[in-house]
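Asks: Some structures are shown below for you to check.
Since every read-out is calculated from the coordinates, none of them should be taken as a lab result. Since the model is a prediction, treat every value here as computed from it, not as a measurement. Cβ atoms are built from the backbone, for glycine too; each structure is taken alone.
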Structure 1
Amino acid sequence: MNRRLTITTLAAAVALLVTGCTSPTPQTSASPRLEDLGHVHGIVDAGDGTVLLGTHTGLYTLTEDGTVAGPVGSHDFDAMGLTRAGDIFYASGHPGPTTPPELGAPNLGVLRSTDAGQSWEPVAFTGQEDFHVLTASGAGAIYGIGSSSITVRTSPDGGATWIDGAELPAADLAVVADGTLYAATQEGVQESRDAGATFTAVPDAPLLYLLEADSGGGVVGVDTEGSLWRLVDGSWTRLGTATGTVQALGVTADGAIVLLDDRGIVWIRGTESTTALPASAS
């Protein structure tokens, strides 16, 4: 593999993820289509066979059979970052045309919802930061990289206090059940076992640009050539190949991988895949 080429590809993929926050498409359909949502930034398990999509125009629910609804709570903010810690959801991004000013402008900082996105309250960095990279552990720790620097910011207590960690230009972060924090970087996957203070390279890792914690205790990712990978107990396993560029990645509690690629939003279980929300015909 040509490492210079793959790093260039990673940089291009990161640029797509970072710059995908312009010109939202207004939602006009009673039953939203994928093109109504604008860019999808995040996919988070919402339970009961449903995922929550963080998009340009708000949050939407999607079931495996293709039922889509939203925007949840009528919120129209651009959810650039979206994650979950137990029953609490966290989001970041930019306000929409009708977003209450108390949630933050021009950046939302970190928002919290205890009712699956129906309502939100500001937690930290209100008006200051836009966290494109945001993840949280089941124990309630939050990790993110904001728009103002490459510092990994960590909150061990659900956003009440924050600690500045390593400076790391990561495209994505994921924290797994044992507390290990993984980062997708241009130098390869790195891991931290001290809550983001320091990072070391993960041996034999593919060059990933999207990461998500796996319900089995490991991590799932997408590499620069579109292959899906899972890391469990220190071993990488190739799971298959996406179609085109993967914009967003999620993993459900029952182990299904949900991603958005050129086909649309796809559920993957083992070797079987189902397109729940197809991309529009060109």
Structure 2
Amino acid sequence: MSKKQYIVGDYPGLKIWTWVFFIYLYAPMVVLVFYSFNVSRRAQIWRGFSLDWYVKAFTNDDIQSAAINSLIVAVIATVIATTIATLTALVLARGRNFRGSSAALGIVSLPLVVPEIATAVATLSFFAVIGFELGLMSIIIAHTVFCIPFAFLPIRARLEGMDETLEQAAGDLYANDWQTFRYVTLPLLMPGAVAGAMLSFIISIDDFIITLMVAGAGSTTLPLYIYGMIRQGITPEVNVISTVMLVLSILFITAYWYATRGSEREAA
């Protein structure tokens, strides 16, 4: 009795269902980008190609203000989150034997598994209890806390793949702890830190749920502005902003992938 021989990973119909999944996932994005060039004011009806809506979007004062707010929040939150994540990764990766390291790792990674709406409500409740005024600063604090685990993962992975004998050799050459970190650990760690920073930045600039909960008057970011425009009806201008954010996300994720791929090759 003959048996069919299948190559590992080659299952009947798998490729078809994979293509169906990707089409279902990315077709709406293609439609979004396509209709951002629509000359008609109604986003769902194609009446011709035009760049007028891009001009209107980039010259809109409200959109510019929202974009500036998003950039301010994302840059500050990224810098602080990456710094904290780097220090945390150094402690956990280089001090593996201290008591409570497993619990500390779980706490740092907790925001990755907790539903974002729960994090948003908890953050809002905390600000209310301490009487902290909602605004741009509250968004920065909330985004910083939320972005730490995203920056932490690639940094920790980079540290675990580094050769510790290089740091030991620096100590044998009479370098103190700061000199070893400055001239040996930090340059080797930099690809992971850059990857973590890029991931944190894109997570921050795209975030909606937490921002919606902790934003105050005059602190509208791009995701909040898009949400407000959609409630009034979808126009090509909404598609334009969404397309720009989509392209920005793709660029950062691609750069993150290349950075992590390069660091893995160096570690190997």
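Asks: Identify which of structures 1, 2 gives the largest calculated value of distance in nm of label points 7 Å out along Cα→Cβ at positions 74 and 234.
Replies: 1
Asks: In terms of distance in nm of label points 7 Å out along Cα→Cβ at positions 90 and 114, which of structures 1, 2 is highest? List each step's numbers first, then the result.
Replies: Working: 1: 1.7; 2: 2.6.
Answer by largest value of distance in nm of label points 7 Å out along Cα→Cβ at positions 90 and 114: 2.
Asks: Out of 1, 2, which structure matches -25000 when helix-only ellipticity at 222 nm (-39500 (n - 2.57) for each DSSP H run of 4 or more, over all residues; to 500) is calculated?
Replies: 2
Asks: Have a look at 1, 2 and say which one yields 76, 71, 33 for Cα extents along the principal axes in Å, as calculated. Display every interim value, and only then the final one.
Replies: Values: 1: 46, 44, 34; 2: 76, 71, 33.
Among 1, 2, the structure yielding 76, 71, 33 for Cα extents along the principal axes in Å is 2.
Asks: From which structure (1, 2) was relative contact order in percent (Cα under 8 Å, 6 or more apart) calculated, if the value obtained is 30?
Replies: Label of the source structure: 2.
Asks: Ok, one more. Once distance in nm of label points 7 Å out along Cα→Cβ at positions 42 and 162 is calculated for every structure in 1, 2, which label goes with the largest value?
Replies: Looking at the calculated values, the largest one is 2.
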